[in-house]
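Structures follow.
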Structure 1
Amino acid sequence: MTEIRLDDERLEVPDGAVLGDIIPTHPPECSVAIIRPVETESATTRNIRVTTTAGEVIIEIFGEAPPVFQKFITGGSQTGTHPEKLILKWADRQAAAFGPFPTDIIPKRSPHRYARGDVILGCGGYDAERSYLIFSKSPHIADHGAAKEGGIVGKVISGMSVLEEWKPKDAIISMERIIRSADASNAFTTTKQDLILEDGMSIITHARARAAGYREEEIDTTHAQSVEHLLLTYRTGRYTVSLTSGTHIRDDRMRESEVFYEGVPHSRFEGTVTVRVKGRNRGSVFIYTDDIAGSPNHTVVASVEHGIELARIAGDGETFLFDVEPPQFDLCGMALSLAQETADKRGVTLETDESTGERVVISQSPKTTLEVLAKKTVYVTTIPASQVISVELFDAEAPRSCYIFRSVTGLRWHEIGEMPLLMKFDDVLLFQPQIKKGTNINKENTPENSVPANMLAITNDSRKITGLVGCRTTENSEFGPTSEPFEGTNIIGRVCEPEKLAALKEGSTVYIREVSR
């Protein structure tokens with residue numbers, strides 16, 4: 001038998017087993033991280049995974065592990081869970097202490113200089129029976145009741161962002177020796193399901209992050225708007241690496257989104273997730289693989305609790321599974337019956353303006369997930385399902401024009417979009433969504449001979465009234481759906497329910513929902 005580790009769980013598989021045998025349902029386009037075994041003698045005695053109620057921290061131990069580590073690693077279950085939790089006793093901007101517990105240290109009554117990430121064994125009141133495991137959050141000088149030389153027993157090498165999340169009632173719930181962090185010499189990513197598994201190999205199939213301010217027992221809505229952008233970006237559970245650098249990876253899929261700065265500059269430790277709020281990459285999501293200073297150009301939106309190895313070794317263009325807790329709470333575009341079911345499952349009370357007949361949600365209040373979960377109540381505005389028109393967009397033929405259309409109607413952010421009906425005449429309906437100045441609509445998928453009925457189009461920059469959206473309910477071989485010549489018309493899709501167009505009135509808001517091609 002071959003022993004491996006799959007997302008921190010030990011497994012025994014038959015000799016010759018391949019990757020696909022243990023993750024048969026893993027999406028074929030998503031990479032997994034493979035870490036080959038290194039010299040286990042040093043690797044398993046120096047690195048310890050400390051699991052807390054706020055996330056994981058990895059510590060490199062200096063010398064032999066102190067008894068507190070030995071007790072947690074060998075006590076309780078084989079995974080290191082111990083019946084006695086180490087509770088967070090106190091925390092400030094400089095350090096956080098877990099305990100107390102008895103030790104045999106002899107405290108040296110003098111201050112010592114500590115660096116960020118130092119792990120210290122100290123005691124309260126110079127009483128070894130009341131010892132604490134102390135994590136240094138920033139450089140400082142203090143007397144922590146430690147032994148000679150300052151009591152430094154290790155250093156945090158991963159998960160520094162978790163230290164900033166600790167709050168009263170948090171606790172250390174388990175410790176476990178692990179293989180040393182992945183590096184280029186023993187780790188790689190792959191999508192090959194026929195990869196042969198080797199003894200001691202570690203496989204990481206996904207990364208998992210916790211949104212800033214989200215705790216089941218307490219929710220802080222300070223970063224609610226920025227967190228909502230994060231949850232929207234990863235509602236499909238995929239992180240696409242647009243760029244790698246020495247300190248981070250970046251996902252540009254939601255670049256050009258309107259995101260505003262929330263909070264104060266926060267150090268970007270390894271595992272910190274941010275959204276850029278200024279500049280060309282506004283809206284892009286960053287995962288940090290090294291520690292750097294905070295920046296007013298970024299809002300911290302989450303911290304990685306599992307799978308940072310994927311971020312460290314994934315290359316440009318790769319995609320991997322990325323789960324963010326909590327899942328987004330967005331009812332817009334749902335049938336009211338489904339919205340009610342969704343709210344019930346999330347423990348949220350749903351209130352509505354109208355509940356008779358088949359209705360579709362067009363807005364909710366509060367708008368953000370964290371605010372809804374904190375309040376545990378959401379109010380929705382609805383319209384009859386008969387007033388929502390389904391459209392199909394032609395991304396392959398007109399990718400940039402479809403991107404603009406989704407942005408100006410709101411379909412980029414919600415399952416339902418809207419646009420005002422400017423006018424109706426003959427067989428033509430013209431819509432005028434608000435398009436930002438400077439938006440370029442180049443020629444794309446212009447018709448040649450004729451335009452079939454019910455096509456959806458947007459006027460390109462070759463015409464004076466650029467950005468006008470139109471639909472023509474009959475076929476035409478001379479003008480496009482916006483009543484412009486063919487060279488000024490970009491065909492972006494089609495209306496799937498043209499029978500609903502007749503009831504639309506000039507000046508009204510038209511609601512649309514996208515369906516797959």
Structure 2
Amino acid sequence: MKRFTGFTSPSRRGFLAGTAAAGMTLGLGLTPARAAEPQKGGTLRVGFTQGSTSDSLDPATYSNDFMFATSYAVFSTLVEIAPDGSAKPDLAESYEATPDAATWTFRLRDDATFSDGKTVTANDVVASVRHHMGDQSKSGVKPLLAQITDIKADGDKVVVFTLQSGNADFPFIFNDYHLTIRQDQGDGTIDPDTRIGTGGYVIEAFEPGVRIELARRDDYWKEGAAHFDKVLILKVGDAAARMNALMTGEVDLIDRPDLKTIHMLERNRDLRIHTQNGTLHYTMPMHVTTAPFDDVNVRLALKHAIDREAIVQKVLKGYGTVGNDHPIASSMPFYNADLEQHAYDPDKAKHYLGKAGLDSLEVTLHTADAAFNGAVDASVLFSEAAKAAGISVNVAREPDDGYWSNVWLQKPFCTSYWGGRPTPDLMFSAGYAADADWNATKWQNERFNELLLDARAELDESLRAEMYGEMQMLCQTDGGALIPAFGQYVSAMNTRVAMPEKVSEMWDLDSQRFIERWWFA
């Protein structure tokens with residue numbers, strides 16, 4: 001068996017060498033706050049865009065950044081994505097695989113404890129993973145775990161996973177924010193509402209969709225982490241209110257500043273903008289099981305009726321690049337650079353309408369800025385551009401609160417976003433596989449799903465590249481996801497907030513692990 005203390009697939013090594021420092025931090029008046037050694041102390045106040053009154057501590061229900069950040073702060077995962085893109089052991093001390101990558105063994109740390117003092121055991125891991133695997137589970141990570149045929153504890157500190165077939169990327173799954181570890185209740189189950197975790201913080205107060213108050217554990221087992229004394233996360237959904245809270249000093253950090261008015265922050269020398277490249281992308285999923293989106297020609301007409309460059313320049317203010325209707329970022333392994341770029345072409349859109357037997361089309365696009373910063377403006381731009389193709393896109397603005405429970409996955413055409421995943425297999429499995437709970441388009445392409453299984457088990461890198469390239473093409477030409485743009489992660493903070501020289505760019509704010517990794521200078 002091969003033993004790992006971290007995992008980077010061969011195809012990623014060259015890429016990582018060139019992009020480890022690709023993230024940008026733009027100092028507005030002052031150099032970004034960095035320190036040779038992290039400092040302890042202070043209360044970090046965070047203003048977050050997302051958060052819902054339907055949020056709960058059940059890890060199977062997590063669907064927004066408010067809960068993702070909370071999950072990583074209060075609980076822990078077996079592995080975490082390191083700044084170099086590797087799967088670095090966290091609660092695990094190490095992991096190893098058989099030569100065919102079909103059996104994986106994880107060894108747990110001896111010193112990891114829960115906030116009540118109990119030591120983390122293999123049974124805790126088994127119970128936590130199985131929580132997402134049951135027939136009744138609606139967890140977003142459930143499709144990624146379907147490949148597991150057996151999971152068992154081998155003593156107190158070893159967990160063995162047996163897979164249906166080989167999976168070279170398997171450890172990356174255990175960075176997922178759903179898969180934080182809880183205590184086994186003694187019957188193979190966990191208490192999904194427990195506040196007892198293995199992370200650096202404990203919950204002092206929790207009002208779903210409103211606020212959460214965290215306090216640092218004095219007995220946290222991980223050295224060099226969890227520096228703030230306390231953390232307060234507030235849901236501040238309105239972009240103007242969020243930016244005002246930062247400028248007046250009510251909060252120290254906000255995510256997703258309004259790019260239209262971001263220049264207001266540049267005037268304040270006590271603030272700075274932080275940007276990260278990554279896998280963030282904005283989507284407009286169409287239910288392919290609902291007319292008129294059940295016709296691939298209608299889907300292609302809409303994909304050619306949107307002005308992608310206008311969205312990048314006018315909505316993202318240049319903080320992004322055009323998308324090509326598949327979810328694999330150009331920075332990811334196995335990106336297909338040979339696909340022809342879908343571009344704004346009203347004549348081509350009319351051509352596809354004609355193939356669908358239509359000379360005009362009227363659809364409703366449901367949206368809210370809760371979907372992503374600028375989603376409403378992007379929808380309006382789409383509506384204006386589509387008129388030249390004879391397409392009427394009616395923009396229905398929905399309430400921000402409850403958007404992820406009432407609109408996403410529910411309405412046949414809406415706006416959404418994905419933070420992405422570290423590998424194509426994880427991205428496709430989470431949002432495009434036929435049985436994925438988060439398959440927002442309800443797309444079921446037989447060839448795509450066959451390739452998904454074959455590529456996961458294929459250990460030949462060149463063959464995997466061919467398979468993942470074809471899957472991107474199938475998404476682009478047949479899939480129901482209109483993906484107009486990839487964006488940079490943009491956040492803003494006061495200059496007291498310090499961070500490591502390199503941060504993880506998988507998701508926003510150090511892959512949402514900023515509460516554990518950052519500090520006050």
(request) Check the numbers for relative contact order in percent (Cα under 8 Å, 6 or more apart) across 1, 2 and tell me which is largest. (result) 2
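One of 1, 2 was used to compute mean count of other Cβ atoms within 10 Å over residues 191-198, and the answer was 17.2. Which one was it? List each step's numbers first, then the result.
On the way: 1: 14.5; 2: 17.2.
Here the read-out was taken from 2.
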(message) As an exercise: mean projected area of the Cα convex hull in nm², calculated from one structure in 1, 2, equals 22.0. Which structure is it?
(response) 2
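Of the structures labelled 1, 2, one was used to calculate helix-only ellipticity at 222 nm (-39500 (n - 2.57) for each DSSP H run of 4 or more, over all residues; to 500), giving -6500. Name it.
The read-out comes from structure 2.
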(request) Identify the structure, out of 1, 2, from whose coordinates log10 I(q)/I(0) by the Debye sum over Cα atoms at q = 0.09, 0.11, 0.14 Å⁻¹, for residues 255-446 alone was calculated to give -0.35, -0.52, -0.85. (result) 2
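Read the figures in this text as sums done on the coordinates, not as results from a lab. Quick caveat: nothing in here was measured; it's all calculated off a predicted structure. Cβ atoms are built from the backbone, for glycine too; each structure is taken alone.
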